[in-house]
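S.K.: Please go over the structures that come below.
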Structure 1
Amino acid sequence: MSFLIKICGITRPEDAAFACREGAGAIGINFWRGSKRFVEDGQAREILAAVPKGVLKIGVFVNPHPLSVTESLTDLGLDLVQFHGDEQSQAWASLPGAQVVRAIRVFDQGSFGAATGWNPRYFLYDAFAEGYGGTGSQAPWQVIAAGARRPFLLAGGLTPGNVAAAIEVTRPEGVDVASGVESRTGIKDSAQMRAFIVNARAAAEKLGV
């Protein structure tokens, strides 16, 4: 399993295309209406059309209706579903774990109890903050390093400037960034995306993760 760099909260096709050209292995699109980076299905189709084969297309959901997830997987051709809310594993037992990214908001060691019952393709460890992700709050790296279930992606306040240190502390299987590479909410900055991808890739290669 190669190191995965995910650029999340994409709202424009040109941002998706640039991230993929620079080496991102996954693109995240937010289908939660409470998010400042929410996109409608029509907009999502335009974004996904800019994603080349081999790059994972991940839909981010918060406490969704099962039908909306099924429709998005089928109609939009998503590869993975990221559950970023308070979803319970038993309610999603029919969805193959290989199609799931399970986000866990981490405050202390007790936070890892939310992983019970899940066997996803990846866990995603994020900062515990008001709302459900994309806040720019930094996750507690030492807590995650001590308690994470693998494989996992690290999220929460990552930027081009700190991603190498975050990888060194936590040794994740990948990283996820949204606000840390934006010029304004939902609009990605090309230079920051490039720097983030270069720095993350270099750190992962140096550490052999």
Structure 2
Amino acid sequence: MKKTLFTLAAVATVALFTISTAHAQCSFDAAGKAKGLKSDMTRGYVPCGSGVTFPAPNTAGKSGTPGCTPPTTYSSFLFSDKGKCSIKSKAKFESPCGTGTPGDCSNVTLQSKCSGVTNADGVTPISGAGWALNTLARATIDDSAGGDQTIIDFPAQFTFDPANKGKLKLKSDTHTLLNLLFGPGNELAGCTSLEIISVKIVDPVAAIFATMGTATR
């Protein structure tokens, strides 16, 4: 079974995700259709004007906008010329719940993959374990005990399969996650709205390698 790591804050938060129709509210506003997302990912760079690396801008662009040079990445690993990463999620309402638990629930599948990732020499493809996908999400749910509420932002870390020939992949879902942590009956509520605050791929030393975004050359 794919190993899924959670911080204590995440565990405490996810423990609140239960299903029930006895206290159904679901009166909060939500989009009519928002079943998932699909995004490419690009390199994660150290921000300009904050932190230790760039405490203040040291250059400016042609428009006069302050900037920092040289561009500095968190991770020493590299994309090859054709290197890429992507992420995809899909939410599905289940009635009855697909795990066999009575009542309705929802299940969110999460997939991510990369190819063309090299070591710092720019030539040798990565291999081995230690890569992860870190997410930060904000959930508004119909909680079985407390009714409609927005849960505190919760971080989660999903582990990729060991890298092979410069490639990474992972696949998980909330059914697997919550049943692994708390056992049957703790599926995600049928009425759920999830805001994705951040998604980042981190290398084996926990440095940010890629984040959601676009890039051109």
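Since every read-out is calculated from the coordinates, none of them should be taken as a lab result. None of the values given here were measured: they were computed from a predicted structure. Cβ atoms are built from the backbone, for glycine too; each structure is taken alone.
S.K.: Which structure, out of 1, 2, was volume of the Cα convex hull per residue in Å³ calculated from, if the result is 154?
M.R.: This value belongs to structure 2.
S.K.: Now for a separate question. Compare distance in nm of label points 7 Å out along Cα→Cβ at positions 40 and 64 across structures 1, 2 and report the one with the greatest value.
M.R.: The structure with the largest value is 2.
S.K.: Right, another one. Identify which of structures 1, 2 gives the largest calculated value of relative contact order in percent (Cα under 8 Å, 6 or more apart).
M.R.: Ranking 1, 2 on relative contact order in percent (Cα under 8 Å, 6 or more apart), first place is 2.
S.K.: Could you figure out which one of 1, 2 the value -2000 for helix-only ellipticity at 222 nm (-39500 (n - 2.57) for each DSSP H run of 4 or more, over all residues; to 500) was computed from?
M.R.: The read-out comes from structure 2.
S.K.: Let me ask something else. Given a computed value of 10.6 for mean count of other Cβ atoms within 10 Å over residues 32-39, which structure among 1, 2 does it belong to?
M.R.: Only one of 1, 2 returns 10.6 for mean count of other Cβ atoms within 10 Å over residues 32-39, namely 2.
S.K.: Quick one: distance in nm of label points 7 Å out along Cα→Cβ at positions 112 and 152 came out at 0.7 when computed from one of 1, 2, so which one is it?
M.R.: Working through the options, I get structure 1.
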